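For reference, the structures are reproduced in the following blocks.
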Structure P
Amino acid sequence: MDANKVVVNLHSSLAELESDWLFLQKNGLCTFFQTYEWCKAWHETAGEARRAEPAVICGRDPEGNLLFILPFAIERHLGSQVLYWYSAAEITYGMGVFDRRFLNENPLAIEQLWPDILSALGGIDAVRLDNQPQAWEGVDNPLRFLFTTRGANQSYRMSLLDDYQTLYEQKRSASSRRGARKRDKKLFAAGDVKFGLPETGHAIYDLINTMINQQQDRLGQKGIRSVYDETRRAFLHQLANATKQDGTPVLLPYYLSVDEEICAVMLGGSFQSTYWALISSLTPDSRLYNLSPGDHALRATIEAVCNRQYRVFDFAAGDTDYKIHWSDEIVPLFETIEAVTTRGTVLSAVTAIKTTAKRVVKQTPWLFSLAQSIRTSLLRKKT
């Protein structure tokens, strides 16, 4: 279809788009972080607390059929109106939701429509779009024309097999598997080991709280504070209560316990036959921590989603050894930092400098190590 025939509209209400959004995302090109369930849960919790103004752009054909959704939010920052991805602080990937046939026939449609999109958005001063993949499922990101810089992070993905054991033998060496068996033997000798999903809503609620408390303890030791405030807790609880159209849960909160003590949590999302890793946590109990419960929980989670016949395990962003060892795809992430008005120029310039500095530090091992040491030293002085 000719892009010139696409009608662009701005929506400030998520609810009015619910049925169309759910229909488009079912087979559309998008990620878990653009699903209606994700955006709705964030809107009703963290979004309201932050006073984020939904600015959802929709493109429709002349008959009214939905062709794409760009789930934006407008937030005020340092006196400027800034365009972000909706729930930007929480997402691994920033993208839209696209009809695959429309993109295939019109790969440059969003670029051609961008002036209309900016006009529909109204008085924004700057565009700040994070964590954008260059391509997704072999399709070029239709917003790649906006990219201004490489992001500080990259993410990792792995194609799954129905047979976990075959996958395990492909991904991990014989010596690595032997080491895992030895660690597992010690873990199972420590007590009654259980792995699985909570059976009740109350159990899920408690598990999420335990996971957050464990993460806060771990990050606090590194000098990182205020990551999991009450609004983020509320968001995760709201998301845990959500279900997909077929009635299945949106979240898969796998856990590993020893004698009923939670020692590892692997929280992930479920969408389009993909497990989307969100948050993992480990017990601060050194007796159990030293038995490598996280490694066992990861392997058990991969096996569980293989048994569900999922096709992809998305490890999310962040460079860690286990992601490198298991994954078979690295996804570079890009950012858009662009001034729209004179007022947004200074903000965009400062943001670009910060982003470049962050990327250099994270991708330079000795600088990253130094930054961590400085942060830890400052934490000790405060305490």
Structure Q
Amino acid sequence: MKVLFVCNNAFNRGNGLSTSVKNTIRKLREHGVDARLMAARNPDPAGPQPDFPLDHFKIPIFEPLVLSNGFCFARADRRLIEEAVGWADVVHFEEAFPLEYFACKTARRMGKARTATFHLYPHNIAANLGLPKKNPLNPILVSHWRDIVFRHCSDIQCPTRTVEEYLRKHGYTSRMHVISNGIQLPAEPEKPAAVQPAPVTEILCIGRLSAEKSQDTLLQAMRYSEYADRIHLTFAGIGPRARYYQKMADGLFREGVLKIAPSFGFYTHDELAVLARKSYLYIHCAWVEVEGLSCLEATLTGLVPVIAEGELIGTSTFALCPESLYPVYDSRALAERIDWWIEHPEERNRMAQQYADAVRNYDIDNSIEALIGMFRQAMADPSR
């Protein structure tokens, strides 16, 4: 089986979609699938490159904003698209932008099986353009993406049930497969060590520093927490709102709300695991999230999460108890949840093992087997 992945960018730091694409291709190859990538070239000439490398397409005026969000667009080279699609048995789309439109059109003409993963809500784009949650762009984008790519795919991978419900609500009629992007699990289940909230309560927040990740909710929650004076916040990520969040954090420290200055930085996968094991809580504030693998990576170590709950947040399905959820945007409610866990360390450490065990359900190898089944179903579909 030869599967072509079509993705604008697979090599920018801090981009969850890029990480997922690379991990999926690597694991498919381990499972005997000839999986190849068509994407923009890696800006690091010494690093790995796509099998079908495309030039970087720079968008006038908006290019700095695009790059600050860990993304870039690829130029649709029709000759290379013809070559790549002609090679494949299945063409798999990771987005629905101009590159995917031309590749999908070519795949239809050649009669190739077509599948896709829904990685991105329109709201992710609108939020980074400074638009409010409800705006005229969202319905335009979700319909446009459906019409130019997704309706031409026999099968769509939905990383969470939340995504499937959203797509059906917006007229997507392809076969839906709820398949997590999955994470790599250690051979042996994690045995979390007990962590105490005093004298310092380490709280970890992982994610791109951007509008839709809503890390300001966590910072604002510190004004309502009874234990803010012992809390040390670590924000692991980079992004366009880095300076804004740093300024907010500095203000809380200067005012004395926080006695320990928050930390900001970009960390490798292994460094994040070390941070997670020494932290007391993991906070996931995003108001729009297709899945949120950073949450799974954190809970794999036994770190107990507190997750925003809302209609566009697939991550909330990972919560195992009510105390691990709070209404999205509600900084007072988040502070109450943080304080509850600080006041109940025995319960926190009991739930740590439950969270570490629950992540075993998201083994990337199981996801890969399900994806292979989806590809086979697409290849057998006579309608293509």
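Could you figure out which one of P, Q the value 21.6 for mean count of other Cβ atoms within 10 Å over residues 97-104 was computed from? Intermediate results must be reported in sequence, preceding the final value.
On the way: P: 18.8; Q: 21.6.
Only one of P, Q returns 21.6 for mean count of other Cβ atoms within 10 Å over residues 97-104, namely Q.
Name the one structure among P, Q that FRET efficiency 1/(1 + (r/R0)^6) of positions 25 and 201 (r between Cβ atoms, R0 = 35 Å, to 0.05) of 0.35 was derived from.
Details: P: 0.90; Q: 0.35.
So the calculation was done on Q.
Taking distance in nm of label points 7 Å out along Cα→Cβ at positions 81 and 233 from the coordinates of each of P, Q, which one would give 4.4?
Corresponding structure: Q.
Could you tell me which structure in P, Q was used to calculate mean projected area of the Cα convex hull in nm² as 18.4? If you can, show how the numbers build up before the last one.
On the way: P: 20.1; Q: 18.4.
Comparing all candidates, it corresponds to Q.
With distance in nm of label points 7 Å out along Cα→Cβ at positions 33 and 257 coming out at 4.6, pick the structure among P, Q it was computed from. Don't skip to the answer; put the middle values down first.
Numbers: P: 3.2; Q: 4.6.
Structure of origin is Q.
Compare relative contact order in percent (Cα under 8 Å, 6 or more apart) across structures P, Q and report the one with the greatest value. Could you put the intermediate results ahead of the total?
Details: P: 22; Q: 16.
For this comparison of relative contact order in percent (Cα under 8 Å, 6 or more apart), the top structure is P.
If FRET efficiency 1/(1 + (r/R0)^6) of positions 9 and 177 (r between Cβ atoms, R0 = 41 Å, to 0.05) is computed to be 0.95, which of P, Q is the source? Mind showing how you got there, number by number?
On the way: P: 0.15; Q: 0.95.
Clearly, the read-out refers to Q.
Computed from the coordinates by the stated procedures, all read-outs in this text should not be read as laboratory data. Only a predicted model underlies this, so the values are computations on that prediction, with no experimental measurement involved. Cβ atoms are built from the backbone, for glycine too; each structure is taken alone.
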